[in-house]
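These are the structures in question, set out in turn.
Coordinate-derived values only; no laboratory data. Source: prediction; values computed, not measured. Cβ atoms are built from the backbone, for glycine too; each structure is taken alone.
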Structure P
Amino acid sequence: MRKKTENCPEPVAAAGGWGALKSVGRQLMGSGKPLSGARAMLKANQPDGFDCPGCAWGDPEHGSSFEFCENGVKAVAWEATRDRVTPAFFAEHTVTELRGWSDYALEKQGRLTHPMRYDAESDRYVEVSWPEAFVGIAAQLNALDDPNRAEFYTSGRASNEAAFLYQMFVRLYGTNNFPDCSNMCHEASGVALTEAIGIGKGTVRLEDFEEADAIFVVGQNPGTNHPRMLADLRAATQRGARVVVFNTLKEKGLHRFADPQNKLEMLRGGSEATSTDYYRPRLGGDMALFRGMAKVVLEAEASAQAQGLPAVLDHAFLADHTAEFEAYRALVEATPWAQIEDQSGLSQAEIREAAQIYMDADRVITTWAMGVTQHRHSVPTIREIASFMFLRGNIGRPGAGLCPVRGHSNVQGDRTVGINEKAPAALLDAMERELGVPMPRARGHNVLQAIGAMLAGEAKAFIALGGNFARATPDSALIAAAMQNLDLTVNIATKLNHGHLLPGTHSYILPCLGRTEIDKNAAGTRQIVTVEDSMSMVHGSGGINPPAAKTLKSEVQIVAGIAEATLGNAVVNWDELAEDNDKIRDLIARVLPIFGDFNTEVRKPRGFRLRNAASHREWNTASSRATFAALPLPEQTEWQVAQGQARQFVLQTFRSHDQYNTTVYGMDDRYRGVYGERNVVFMHAEDIASLGVEPGAVMDVVGTHDDGVARVAQGFRLVAYDIPKGCVAGYYPELNVLVPHQVFGDKSFTPASKSVPVTFRTAGGVA
């Protein structure tokens, strides 16, 4: 580990470049298997290779020679490491000891190799056979007096095949309790877009980025979270498109990008812009700024009509395809500029400037991520974005549309194949027709409801298909205590994490194959799985590396093993499905006809696109039209509330550059100038001064949510950064302890991790 940063040196000038190449080299060498890692990257996101286990950025239908990025290399190297966590490791370390290790240190130990069972007497995990594990888990599930006492979590890295099998098992078991990683990120997008356009997905293809005249990038940091997007933004600016960024922090990836795969550029040390215009709204201010831009567009339309000039609005689209336009227009026109400016943090002049870019462009894409979705008013914000885009018909035509960028590589696919606590009736009807037995119809638990059930002592069992639930969730300290009160915890995983160290009365760790590894059934036939990216493209993924251990099973085999032990084979032949992923895909296609001839389509180069009705201007909404939302702006955002109180701030949590979700690859964040540490908070220099300290001071961060729970993150260094006053930022999962689970997005139940009220105190002292 490097020495901790002193006084935070300047961040790099551009994303990518030699820094990315050096990072790639370090990661490959650090894995202990650099040659196999390098070979694997040549197959990442290729038609005959595997899907990168990182982000869900789309792959072009026309393909390319290289489709990987720095963080993709990190993900592959992290999975392909030579290090192993064997039964001998667990014999050396108690769970109590391991609980004190950092997230980075735990995962750095390497790949899990054997199924393990927790032994309370020794406080250690001990080896168990696969049949013993499946029977033990089944016994605990079948002992519950109500299937709704069990929670079944899903990570977005699970394949379509594993996720479909999982949801089928859980529903046959008798519950719709599907707390899912989507609940913590893009649930607001799904809710808002379903209301607005009739489908909870984006409408664009990757090729649309090649045709857009303007791209609005809102509340996201692709340089860290989906780096392949940078190449597409850069290409857009190079051909003359306007790329307009709305982001609270000035992020390097949204400023300039040096393509590490461009040899000439690397030799001359150049870089190219990824944006043309950059605006920094306050936390929670995105709805107000889009309201302001809509106000400008409507003013321009009125002026054009008065002067007999060409229309600004797309009147044909509005008349033929939309509903509730007049109510929306009346609300926009009635919203005062003073409210818009104060809430957004942008001046009227800035908003007018951005709106003019929109009006000058014939084809516009708006793309967003968790900077938009993790607020109390996230659903209204996305409805506002959609309404704004309707004004000029920027949906359902080439080069235009709505684009929520998902995180984990298959978080979209998991939802498509049924991981949904509020599953559509059509899915349940189809399942009943296929299986011949009734499906549970009562709405199940999302993540926050599952947390509530744990805290109340109502939940008794928790099974996780991947992920690190304990660290990804808000109120992590409360969750840690609640999980240890469960009767059963099961974690299907590739590496050790903190979620495994909170065992219930009965606890199992079940190691699975990774995305990069060869999966063969008992007959020696290589299996592929499938994923769906942010652009509704479905493609196959087949690993090329030998498994980390001969004892590993695939996610599909593990889910089938638990299901068979719990339910038997009377309704579903789990053993048969476990041995042939083609049969699972045939089953998916019968239940979900949108997949068509699944096994044929997925074996085409680059796969196939699921039909997106909204992209064809077909609206499966209550009105059968794209529907405007006449929703008031929030009375006050958290930032506005904080401004009325001394020493109060609003915190957003985010990732470092050496991180993907809860997986920490290293301790550096070179794009923000931080090295060798993670306990930092980024603040405006004047805000640091207002606390009576200098940059570099170490303080405790204190949550101020008034519910009687003490929430403190101890010992965080203050880093002066280009961020609006009153707004602060820091890394999760370390700061998740400050995020109250009771504060969430209206309708979405997404934790409000981008609007957390906090104050500061002397480290170890009193505020």
Structure Q
Amino acid sequence: MIVYQSTKKGFLQDASMGIEDIVRGRVNEQLHIDVKPGSSEYESWKNSLGNAMFHVMNTDKIPDDAGVAIEYSIPRTKNRIDFVVTGQDEQGNDKVIIVELKQWTDIQMTDKDAMVLTRFKQGPSEELHPSYQAWSYSTLLNGFNATVYEEKIGLEPCAYLHNHVDKDVIQNSFYQGYLDKAPAFCKGDKDKLQDFIAKFVKYGDKKNTIYRIDKGHIRPSKDLADSLVSMMKGNAEFVMIDDQKIVYENALSLAKKSSDKKKSVLIVEGGPGTGKSVVAINLLVAITKMGLNTQYVTKNAAPRGVFEAKLTQTLKKTQFSNFFTGSGSYIGCKKNLFDALIVDEAHRLNAKSGMMKNLGENQIKEIIEAAKTSIFFIDEDQKVTWHDIGTKDEIESWANKIGAGVQTLKLESQFRCNGSDGYLSWLDNTLQIKETANTTLEGVNYDFRVMSSPNELRDLIFEKNKEKNKARLVAGYCWNWVSKNNKAVKDIVIPDENFAMKWNLASDGNVWIIAPESVNEVGCIHTCQGLEVDYVGVIIGSDFVVRDEKVVTDPSKRAKTDASLKGFKKAFKENPVSAQAKADAIIRNTYRTLMTRGMKGCYIYCVDKETEKFFRSRINEERKTLASILPQAKYPTVLVPLVGSAPCGKPFLGEENIEEYIEVDARKIRKGFKYFIVRAEGDSMNLAGIKDGDLVLCRQQEKADTNDRVIALIGGDSVTIKKYGSREDGVRLLLPRSSNKKHHPIIPGEGDTVQGVVQEVIEINN
């Protein structure tokens, strides 16, 4: 949609008569946005259009019949291009000049890709570099406007900072990659900008190009869709299984069938690690490939940043950024503009949008109205701020008011926490969120430990991180983020333990959890919710303590820089009981969320010693260690790590995951060899002396002899115990030795390797 369009000649006439009033009237009328005289936007039109661009366009270098458009709304976005000039070059090719206008004066560099720091009346603000902004707009237009893409209309973006003098910042080589794509012109560069426009616009087009673009189909180009799809191929991180596939297919069906008159809402409930984001990302790709308009929506910026980085293999912003947007993007959005909106972490939705929570009516309503199909992924136990309103009931209520059909599905299969629903149930019970049957971790294959000091916790996370850079420290928000403005200081300081670390660096932004060096920092709920690592270390602050076996939460212990409980004090004055209950739930949910970010393990440190003792009691009183039930050694011993389970016929993700250390008779350990212990599962080796649950002492080595019992790695991630043998033709085999005839020999493929040879089976006391 174009707010204003004319020729160069017509624009100059309108500009001399008050272009700001013309544009304001059309914005009010066409975009239904109330812009009042004297507002910042009105003043920017007056200064940037009526003054700066008037003088740029007032030259014989640019033909009088060149097209001019103002405030062009990019399809599928809330973004508007400030100024457009159209025409033809010397060869008769259609050209579109995109001009991003800025009134900025004071600009500083940042260490973030494509970001600068500028000042507004309300204070300093980090903003996109104007060259990146102009380039991204051109990329979006090429990708989403069928006329531009199919007719190969040439797009030439640039930026004009007509009040800015210090070119050393805005034109710094740090931003050169974007300056090459879209040059930035500053105060005093009027002639250079004129030459840039004139270089591509030699002849006018009497607004014809503008008209064609405005009438162009709003569909993603095949090129853009295919590019996104190609990045997803073979990415095992995003493969769907079990009920994920069911949800996926149902969502696709709704997206295909829904229409303006038959709107659909799908609510997908699922706890941590059930694959909500996996399904959401796959839906983004599939719906885009179908040529439908879609976006991935979250309130929390961290998942958007990380998923884009994973898809593009870069931490920098790309043309694909438009696929990922915030939940406040649909205020005033045209109804049914999107075929589908995919809302992840829907429990984090707010009623009002904006920093002051004063924009729009209700994010749920705005999303449903903006799309023919709305897909909400939700876990109500992860509501972690005062303004979170996302519930199943709230979504259903708005869907009914708008007249959309509602369907609810559940994701129940657990893929985080080693696939352990038992750990999650135990955690809910231990945090006293809700009573469950899981009062013990008995039989739960998940590495949960209570550390005695924060230094011990940090060192363990550092060690785990060496494997794949997938271990991180996080904490409850009980320490002020002072290092944000003073990099020389530490934030999380525990003097008695001689411990000090910083909160996550602002420079890492939304991709902190995957940034290479971020293991040296501590993340908070806002940097990790909706994301996961292999191992998470959680510092439990003084906002969560245990007294006489009862959890006690204290909102006053939260940091002043934490906005999660903003609104509590006011609510407490009005209704103390209700406010305290809401704050209590938020604090418990925060730690529940932090303690479920680790797929393989969670380690905690409690600043409060009684709380530490409580967590230890929840483990040690009800969960005996293997060491306590093994026979007492009569000879000198060595400690050998128990690294998990090796199924006898039932593959599992068998990467090293030390549960504990077992004392083994030193006489059984040969010099020069490494040893490990695995727990057998299944019955595929019961005739070879290895039964379900047995502990198996193994000597680490990659070669084996015929008839050896071996630990083998199959397919890169599955571990099994089998007998090493061969066929008559010399082909190697992994052979079961079982009374159960369902087990069959395995022929090792390329990449399958022997990890160790069984030395003996360790007997356990009855």
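Overview of values
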{"item": "Given 2.0 for distance in nm of label points 7 Å out along Cα→Cβ at positions 410 and 586, calculated: source structure among P, Q", "result": "P"}
{"item": "Highest-scoring label, criterion being distance in nm of label points 7 Å out along Cα→Cβ at positions 482 and 674, among P, Q", "result": "Q"}
{"item": "Test item: FRET efficiency 1/(1 + (r/R0)^6) of positions 194 and 290 (r between Cβ atoms, R0 = 25 Å, to 0.05) calculated as 0.85, pick one of P, Q", "result": "P"}
{"item": "Structure responsible for -8000, with helix-only ellipticity at 222 nm (-39500 (n - 2.57) for each DSSP H run of 4 or more, over all residues; to 500) calculated and labels P, Q on offer", "result": "Q"}
{"item": "Top of P, Q by Rg/Rh (Cα atoms, Kirkwood Rh), largest first", "result": "Q"}
{"item": "Entry that produces 1.01 once Rg/Rh (Cα atoms, Kirkwood Rh), for residues 346-609 alone is calculated, selected from P, Q", "result": "P"}
{"item": "Ranking P, Q by relative contact order in percent (Cα under 8 Å, 6 or more apart), the structure that comes out highest", "result": "P"}
